[in-house]
Structure P
Amino acid sequence: MVVEALSGARVVVTGAGGGIGAALARRFAAEGARVAVNDLDADAARATAAEIDAAVVPGDASGVVPAARTALGGTIDVFCANAGVGTGGGPEADEDAWELAWDVNVMSHVRAARDLLPEWLERGSGRFVSTVSAAGLLTMIGAAPYSVTKHGALAFAEWLSLTYRHRGVRAHAVCPQGVRTAMLSTTGPAGDLVLAPTAIEPEDVADAVIEGIAAERFLILPHPEVAGYYAARAAEPERWLGGMNKLQRQYEQQLAAAEERPADAAGAERGGRA
């Protein structure tokens, strides 16, 4: 699919050193857009940019707009707030983990919008693409900071859409489940249980984003089945929570089994020596 509106558009993608961000950068470039690649890992950003002859604006996603605007010749048409962190744990997670999740998954979006909106509102056009995750619509077992802040990212994208769409600013929330990226490999048993069985490639997410932009859809679901889960969560919350608690119990059983295996192996080794 070729989206005419993206040809020549100036696009920023944060967290584009790999995974979904790199796939988005490649896909926008294939549409004829001028792309600026951002990542905290400068070498990874340069590698992605070299593939597609893009500009490079390494560094923290929270403050990338001024440098990206300069790199793209003075303006930005599409901003992809893709950088994110997958912080796990629950209330016991330390303050730094919660603060990092909040800063990257929510406040980097807020800061970017703060820098972008004056220009976009003045000219009457602009597009904010937020990589949220299905966890923002539903939740993710074993990862309270991630789930809570992804709900925040969704809420902010919704707020942008309802507040500014009549003034030409469009917002999109991209909500995939499992995607085969480095982040998925760090999710452990919870990811193996919930995400891995239906995981898709980053390129599938990028394709869904382009299709969603072409259709002017706020909610972009690379896993279409998420729409049904989201509807069930709203319509039958007790049933939905019961189903998620069942997954939680399976997750706890897997953790318990994993903790027992080393002891069993050690016991078998001792028996062999005896």
Structure Q
Amino acid sequence: MDTATTTRYVHGYSAREAGRLGDQADTLAALLHTGTAYPAGSRVLEVGCGVGAQTVHLVRASPGVHLTAVDVSAASLAEARARVTGAAPGADVVWRAADLFDLPFPDASFDHLFVCFVLEHLADPHRALTGLRRVLRPGGTITVIEGDHGSAFFHPASIFATAAVDCLVQLQADAGGDGLLGRRLQPLLAGAGYGEVRVEPRPVYVDATRPALVEGFTLQTFTAMVESVREDALLAGLITEQAWDRGVTDLRRTAEDGGTFHYTFFKATAVLPAG
């Protein structure tokens, strides 16, 4: 592991976090994966697959692809293998424990790269994207998806809820990551030498008329993500316990009748130029 370019995963590796990642992937599958389908026979690399929450949707959308999924955590890979085997037993997936800064593949091994919710946790996303060019064939594509916690706004408005979200952003920055990375995908990809960069905002809007999103996104994805850093935020002195608890209560209030919630993901695609 290259400690100069990787960071601590601020949400932790608990069973609760694995469940949150699964809930997030399932709830947002149509939003995030629409437009991503690879031809049968394609060689696809998923970089930083984690517990396989996104892998399931990748193989369902692209039957017949040859998918290689890598992650630095052997425990996460074991969970990912079990998840995909149960959900898509016929999928052709090779699982590899590897550091994305030192991938064990020959040059131009893949036709397509898929990188979802990874760059925000890296101290040097530019170096990561530049290094990934080596394993992508000329003319191949890369797809990158990231969130941006600065895009979260809600009703009823609450300075306490905003402060709790800001704690997450600050903790991630202190660890070397960037919870606001979604807004800079275009310059990152262009600066790393990719061409035909296209970025699409994929907004999520939630109110009482969308109960699946109220539960699956507002509560089980976003609020749960904020709640996961409670102890770290208090230990770092970023917020008082009273203010934190009020903030989380107010976040949960946005999921009740009369509340609304908005967040934007950013999905980028680009091509590795030939030559």
Structure R
Amino acid sequence: MKDTGDITDAVRLTAVRKVYGRRDNQVVALDGVTTRFGRGTFTAIMGPSGSGKSTLLQCAAGLDQPTSGSVLIEEQELSEMNETALTKLRRDRIGFVFQAFNLLPVLTVRQNVTLPLRLAGRKPARGRVSTVLDQVGLAQRSNHRPAELSGGQQQRVAIARALVSEPAVIFADEPTGALDTRTARDILALLRHASQAAGQTIVMVTHDPVAASFADRVLFLADGRLAGELDSPTPQSVADRMTHLGAFADDGPLPRLVTSRGGQR
């Protein structure tokens, strides 16, 4: 495996532009986005509907190819890689967590977690799966199938699956969108722990100011362009910025934001 000890950025985008459609009917999803995601950082991406959030995530993860510009993961330029090399990079160095858990119903928790490694012809390090299942609180559920788990537990399986191969970066697209408040908070704490304790880079698309407050910083998009960023975010500071962007203009008053300790955030 490539030595990444001197690499400070897990992911770097330079002048990334993504255009859909033909010349007479084009939609510009990303318009010259330049940003970076440092190793061991947790970044939330927010913006109004149609701002380019998911497109940015897909381009950064190598799931979609930009129309122009550069995307590097651990200093590897994605545009210079063929599909086989891209598949290997995504398998070995990238983890994915989505709102839809994407678990196979006929497999147990342990089998779902190890499936990507098995498909790659690899075996996890001795005790690695048990360690990860313990980290996500599913050590006693390893032989259960998805239908026997709650939504939050299924999302924990998806996170364990993303963690087990020890990827450099985890991309999460609305990972708490279908979960209740308490479960969502637990899932976000797991992602934050992966960043702080394991040094993994987390890039998360979300619409929720409370979810974004678990990140180190928030990037804001509007009309396919960066519209600012916020370090050490709080739910209120994120909500204020989103209101300024017009994301909540038609949604009425924002709900009161409450922490698990009962105080406002």
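Every read-out reported here was derived from the displayed coordinates using simple, explicitly stated rules and does not represent laboratory data. Note that this is a predicted model, so its numbers are computed, not measured. Cβ atoms are built from the backbone, for glycine too; each structure is taken alone.
If you work out distance in nm of label points 7 Å out along Cα→Cβ at positions 57 and 89 for P, Q, R, which one comes out largest? Let's see the in-between values first.
Details: P: 3.2; Q: 2.5; R: 2.0.
Of structures P, Q, R, the maximum of distance in nm of label points 7 Å out along Cα→Cβ at positions 57 and 89 occurs in P.
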Ranked on Kirkwood radius over Cα pairs in Å, for residues 201-240 alone, which label among P, Q, R comes first with the largest value? Q
